[in-house]
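Listed after this line are the structures, all set down as structure tokens.
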Structure 1
Amino acid sequence: MTRLFSSKSTLLLAGLLIALCHLCTAGQSATGGQKPEQPSAIRPADGPSDIVARISDYVVTREELEKRLMRELHPYDYDSYNEETEPVDAKTLLMKMAAEKAMAMEAREQGYLKDEMSQAAIKRYKDRRLRNLLLQNHLQGKLTVTEAVIEEQMKANPKLDRTRAMQMVQREKANRLLGRYFLEIYRKFHVKKLSDNFLKAAQIHQRLLLHPKTPREMQFIRTDQVRNELTPEEKNIVLATFDQGKITLKDWFETLCEFSPTSRPRNLNTPKGVEQLLERALGMPLLVSEATLLGLDKDKDLLKQVREYEDRMLLSKAKLAKYKEVKDPNTEQIVAYFNKNKEVFRTNRILKIDLIWCEDLKTAQQVKVELDSGGDFEAVRQKYSLVKEGKPFNTSPGSEGLFWKDLWKGDPNEIVGPVKGFYRDGIKWRIVKILEKNPGEVKEYSIDIQDRVKRKMVNEQRNDLLEKYGEEILKKYPYEIYADKIKDINPLDIP
């Protein structure tokens, strides 16, 4: 029997699963629930305290809403538009989230996931989650190591600190455990390779590689070739069997396409090369079969994750379908839009600033007092700032979002604040020193700016179309918004 995983691939998988083991008890926000008992409404709260909305059998939790609010605050339009943005309120965003759920449900009903590519993507996602769940469960509680072993590792490699040494020992232990576990599964499912078909597989590989139906500059096999250039008979050539399953040539090629073109094996024109890649192709289905045999495919968290993945695909497909209804503006419309909105297309509007991040408003106020009293900026930063190392940098409307207008009010050499700003994944108070202020310039219309104006116009039309579609589709799918549970949600309300 040929070994499935090389020591390198097993090691990489083990390293991944060490990190995953720490998450094995972590859940994600709920997406299931009872259907509403009455038509669409915005009503006082009832039911579990963390649920802020229901639509059909979906729910939206307070945590989901708060995370989405924070994402919406961050600027995502980095095309240097100079419009002043405003924060989205909780109720408006919650209605948008409900509409997105409705769009996904409508897309599912319309069969948007029935195509081969969608089904293959869903299967890959589910299989990977199922494999990880199986191996997490197998490694759970087995990666503990003694202090003596960690000390020994540190002595062998003095450059390692304790954390790195422990990770290396755990990784090695996981590698051994997973290697033995996979061999057990391999034997358990009675794997048999059909070596008589290896030469045929090598020949077909060379045909797709060297003689594609559509000529191309780069010489490597693409996923669309596997889908379109293999005959049904070729796709179903069996290379290996195991209890309740098999590996076909199509499976083999899909495994090949998981590699980047530069890292693909160079010996796939030989039966030996075919067999080596077959070993890799066997890994996922064998582990999935074992997981299914243990009933892990019924895991509630797994099923929820798969459904959420499907919903993301459905929403994306629903949006793309609506986007096709938007017509590109002609040159006359583009010029007219530009002339009406010249300020939006101002370029190089930049502030050069230095700043001090503060733990809370009280600290920021104290920092401002000391600076106004003549305190040295760097000294005050070292005394109060959450980030001790700092240097001046350029910022723009595209990176500051709704906080830009507070900064733009300042003049060079002025200390501005306390003002809020994006700090890591949240919002913090800061004191900002304005060093330079460049208003940029508004240029006259030219062919160079045409595409930028066109993108802006198309995006506006798409957003308007989606908003109207969301309002329309919500009439079909009953929903409830629990107003009492969201009235106090405001991510900008920081201490």
Structure 2
Amino acid sequence: MRAEMGELRAQNAELRLQCDLYAEQVVTLRELERKSVELVRQSDERDRLREAENRLLAERVAQLEARLGRNSKNSNTPPSAEGYTKAPPRSSRRSSGRKPGGQPGAPGATLRQVADPDEVVVHTPSSCGGCGGSLTGAPVTSTETRQVADLPEVALRWVEHRIEHRECGCGATTMAGTGDGVPSAVRAPVSYGPGVRAVATYLVAGHHLPLARAAAVMSDLLGAPVSSGSVAAWVQTAADGLATFTNAVRDVITDAAVVNFDETGLRVDGALGWVHSASTPTATLYTCHARRGKEAMDAAGVLPAFTGIGVHDCWKPYWCYDIEHALCNAHVVRELAGVYETTGQTWAPKLARILEKMNTAVGDAKDAGHHALEPGVLAGWHARIDQITALGWAQNPAPAGGWPAKRPVAVNLLTRFESHREEFLRFATDFRVPFTNNAAEQAVRPVKIRQKIAGCLRTMPGAQAFCALRSYLDTGRKQQRDTLSILRQLHDGQPWLPAPATC
């Protein structure tokens, strides 16, 4: 009996040991299961993070590829930012059906003979081209006239001004002054006259030569010393004499029915300044300011008093003014080309073609003497645009959570076009409005040319002087005034003033 009890106790101890081992195994298995679940969870989390990272990287690559593909033909990137890797030319012009070159009836610019030449030189043959005999005393059977247009030898013309001092019976001595016919340029024993100063100013303000190079050109041209300091003083004096002109041209532009506006950067005093332009077919006003937005526009003095139609590129500060707005379609056509090239979305080229066809229709209507498109024709164009923008939204469906803060370029372009369709299409309802803002972009181009040739401007007053002179020259060119003549008037103290605006 005792033996059986001992055996049972031994078996019981064995069972307890096995139970303890089993319990330890259960604990181990549960721990392994927990770790396995945690590893699976971590693996899923890593997969989700990897997918999100891959998505972000894919979006980043797409953005970088789109940025690398941007150029002046498919975006608002200026040509000056492209360096030497410029995109191949692309023109939205369509064939007019006319042959290239001058058209019938065009005045042309061919050099022609004058009726009263300054000098006549007669050339007489000395011997016969047949027998070799002398032709002295032989009759003249005909004369062939040929004229050569050339510059006379450039030389300074010296004029001596003898300014008398006369003593009155009262004992006072009076010297002749400007009221007695003494020119304003006669200020020193020896000085350069308004003609020389006009040419130097033209080289700097008209052709953007640096002061030292302009002085060197003048020295070589005149055969007399001209310093860069003198040229700088002449340019500044000319700009200082333009206050009356600047006020007059500002009034002309403010009173115009349609004005093109644009702005561009210019390095001034080691920082980025901004040149703002306001232009019409007959006048241009340039102003320079340290800021780009409304503060600078107010300082220019046109938009605060303007009541006509302002053509611009949809930059936000222009919308601060309570005027009729018209937007540049060249910008949107370029952006549509960029959307198609980077995404392949078919709505973009369709909309670009519709806009260009509308422009052609407007041109045909103008040629026919109309002032706006027929309402039915315009409604047809709007219906086609509705179909294309609907296709654009179909090709850009919003994600489940809505668009993030940074939306795709195509979505931004669609939103902008639909929000400002009236302003984009104003050229079709008012034929005074151009299809593009090219007039303003051409106006600011000399600013970039100046910076490329002569570099930055050292002071803000110097930049403002540059803008005043550019306003004077560009307005004179638009009103068919001879550049050197109006510069000479300016240096004579009698600046030319523009004709008033006409609607």
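We did not get these values from a lab; they are worked out from the coordinates using the rules stated. Predicted, not measured: the structure shown is a model, and the values here were computed from it. Cβ atoms are built from the backbone, for glycine too; each structure is taken alone.
Give the label, chosen from 1, 2, of the structure having the highest value of FRET efficiency 1/(1 + (r/R0)^6) of positions 248 and 424 (r between Cβ atoms, R0 = 30 Å, to 0.05).
Working: 1: 0.05; 2: 0.35.
That would be structure 2.
For which of the structures 1, 2 does the calculation of log10 I(q)/I(0) by the Debye sum over Cα atoms at q = 0.10 Å⁻¹ return -1.01?
Working: 1: -1.16; 2: -1.01.
It must be structure 2, since only it matches.
Ranked by mean count of other Cβ atoms within 10 Å over residues 136-143, which of 1, 2 sits at the highest value?
1
Between structures 1, 2, where is FRET efficiency 1/(1 + (r/R0)^6) of positions 144 and 384 (r between Cβ atoms, R0 = 35 Å, to 0.05) highest?
Across 1, 2, FRET efficiency 1/(1 + (r/R0)^6) of positions 144 and 384 (r between Cβ atoms, R0 = 35 Å, to 0.05) peaks for 1.
To which of 1, 2 does the computed value 1.31 (Cα Rg over 2.2 N^0.38 Å, for residues 232-287 alone) belong? Could you put the intermediate results ahead of the total?
Numbers: 1: 1.10; 2: 1.31.
Only one of 1, 2 returns 1.31 for Cα Rg over 2.2 N^0.38 Å, for residues 232-287 alone, namely 2.
Given that mean count of other Cβ atoms within 10 Å over residues 400-407, derived from a single structure, equals 8.2, which label among 1, 2 identifies that structure?
Working: 1: 19.0; 2: 8.2.
Going through each structure in turn, the value belongs to 2.
Hey, relative contact order in percent (Cα under 8 Å, 6 or more apart) derived from one of 1, 2 reads 19; which structure?
On the way: 1: 27; 2: 19.
This value belongs to structure 2.
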